[in-house]
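Peer 1: Dropping the structures in below, format is structure tokens.
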Structure P
């Protein structure tokens, strides 16, 4: 890597330092740095949007409830398409059809208007499969429903035991940073809530990815609920869609075997070498792309990695291009 790609603070964080050995020894996925420079040459001049801030429905949340709502959704923001049928989870609410994660947001908003205390840890700790299935009333049963119940039960119990049943109590007790000598939000979130501890082992080396933890904190930062003073240390959010974008742009390339696996919608096991390489390479390439883009932008228009991540996700999340399939609660 050239020196101009080492300016972002994110390079020195546990996430990107842990993915570096994966990228360097990858056998299934290749990152093309020349393609990164080529894409940066036109992407740098785009207007970089940010996602809508906060809930887009009828309920109006006070600051603490907004934190609770954001972290509840971050914990369950995975697997919205049936792995066997490829049918997407949709729901109708307020006269409109919502899909994927937005469908989940709509379901929770609807539940709150009906008086269900979904933001309270005591409700999470005791919710049953039938109760959660009734909340997620949509075109199909939401995938991995049993896993979602388990996550809520475990998370709710921890909130009740230590934080008066509310996520905002936990968040307010942390430093407003991702990393702060063990008291940063990301550091404590992954330590105290196993649901967010998104790590894999690659040739005996621990790879820290923390997709949903970082996504939740990015949302809190973006809506102004908890401004993070080290937001430039945040990486991309390694999911199904970012690799699709990077592959379409020629930044990522795959072995013939892996390409066929993805294109035929064949499942890739969680924590397999292929899955870890896909996620690690996506994180590395998006960071490198952000660096290359920033070289071409004025000092007052520099980007952080999540902005580039959203640019990639926004353009490709509805693409017909196939993405890899892995049954996991982590993305």
Structure Q
């Protein structure tokens, strides 16, 4: 009970750090304001603040989803980007854009969810042998599906060049078009998805021991796995629908938390919410302030950090693969 109490105290401290960082980042940008001008500026309320809030939400969701995938697949090398789930969601978003569904409430997000779920279903079917999932096959499946989806998206752009700019946005990842509409769409998805993941965080620890062991300890393995994968895919899909594909966040953050706090998901999941939010906020602040007045895609910054870590983890675990 005392350990659980300590976890929530640390979460509260992390939440304060995130809130303070949000306040500091709000003053940074091409247009600079003093404190009074900032609170009176339409640029702050309509552009900068929704962007900051959205980056925090997306960072939290992608990080938590990465932690869940790593436990469900029992593989520290997995995250939504590496497995191709983010790319699958971007394909749905691209199709929705071409069909002109951006104006519908769940148009882009709903289509992104459908293609993301289809992607994860294909991953299961291809890489599973009975109840086991081979690490090499899992990673190769994700890489191959990513290449296939990228090729399909490129074909769509060639066929509909009038939509090319909008589709490129999804493939590079950016918060430049963030709005309060995106924030309000993502909040209910985040609340429901995070609630489900936090509810099953103890079961995630048992899944790490293997399906048979978890089943013997009372976990309804298939039921828990299906629910976790559905709600994490839901969070990934709607995150992608608001900002495009942002890679390696779900790999970097949970792994760093695991290095510091150990393999207990009762710590990894709640801590990843806040560390992921902070990580994405800082990356996006760099993206919009590093080369003013130009802006970098935030996906390129997260990939510059995440790709070397992925290579390191792959090298470290090569004897196990």
Structure R
């Protein structure tokens, strides 16, 4: 089955065929679906086969793996999210969907790196979202019984045959700016007041305002050899507070990202070798907005546009894909 947007009736047909799927769509369309072998999350933004688009009447479908029918669905909250590793199969992958800024989302984001066995099997997923112009709450779904949550995560664990393997591909268009100061934080947090900027305690909001920092540029740090972004959600100069879409960590050294002259061109160049034959892919709403992806086709990229991406841990402004291949 091709990964793309489908009508509600088409998705109902797939459910009757016992397809194992991850679904993304507006709450009003996901609510119409029957019970089946699926999990889902709310979002109305997509990169479809022809272009980026906003759609509230269709559902993006990823058939998770036609090679295996062995799977299990689990629901997690902040108290048992670390159990996710123990629930995986010996050979397979996990796809998880979370609501934003709930306790389970924050617990996973803060604890992921310390979960024993995190890298045993690929864990991918995304953070549910809503129409940015609507007053709505993101939801996630357990299709087995049509449970709908706004404060829990739902994961589907897929087992693969012994002669197949899964791997994650992460595309990040940003790199740390060597001219940016080193930034260190006093503790792990989603919100920061003061921090150390080149060793001097400084209010981060004031620093961003004084130096006219473009907050479309994330903070970037080295996480075990990979550049990981932390995107800025809000800068409240009055109260001296900076809020992030993912946590910053005391143990990391951050710099502001190197400026990009042409956002969409940079993204197109970085994805020239993008593999369209993936089981799942998602891209960040900030890339979609800042790169003005709506109405444009970006190479072979398809998938939901999300409020955060998961590639073992919570990511921002990143394209995440899951590839399943034969050994």
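Peer 1: If distance in nm of label points 7 Å out along Cα→Cβ at positions 70 and 246 is computed to be 3.2, which of P, Q, R is the source?
Peer 2: Only one of P, Q, R returns 3.2 for distance in nm of label points 7 Å out along Cα→Cβ at positions 70 and 246, namely R.
Peer 1: Output the label of whichever structure in P, Q, R has the greatest value of distance in nm of label points 7 Å out along Cα→Cβ at positions 222 and 302.
Peer 2: Largest calculated value belongs to R.
Peer 1: Output the label of whichever structure in P, Q, R has the greatest value of FRET efficiency 1/(1 + (r/R0)^6) of positions 6 and 30 (r between Cβ atoms, R0 = 25 Å, to 0.05).
Peer 2: Greatest value across P, Q, R: structure R.
Peer 1: So if we calculate relative contact order in percent (Cα under 8 Å, 6 or more apart) for every structure here (P, Q, R), which label has the highest result?
Peer 2: Sorting by relative contact order in percent (Cα under 8 Å, 6 or more apart) in descending order puts Q first.
Peer 1: Next up: From P, Q, R, which structure was helix-only ellipticity at 222 nm (-39500 (n - 2.57) for each DSSP H run of 4 or more, over all residues; to 500) = -14500 calculated on?
Peer 2: Only structure P yields this read-out.
Every number in this text was worked out from the coordinates using simple rules, so none of it is lab data. No experiment lies behind these values; they were computed from the predicted model shown. Cβ atoms are built from the backbone, for glycine too; each structure is taken alone.
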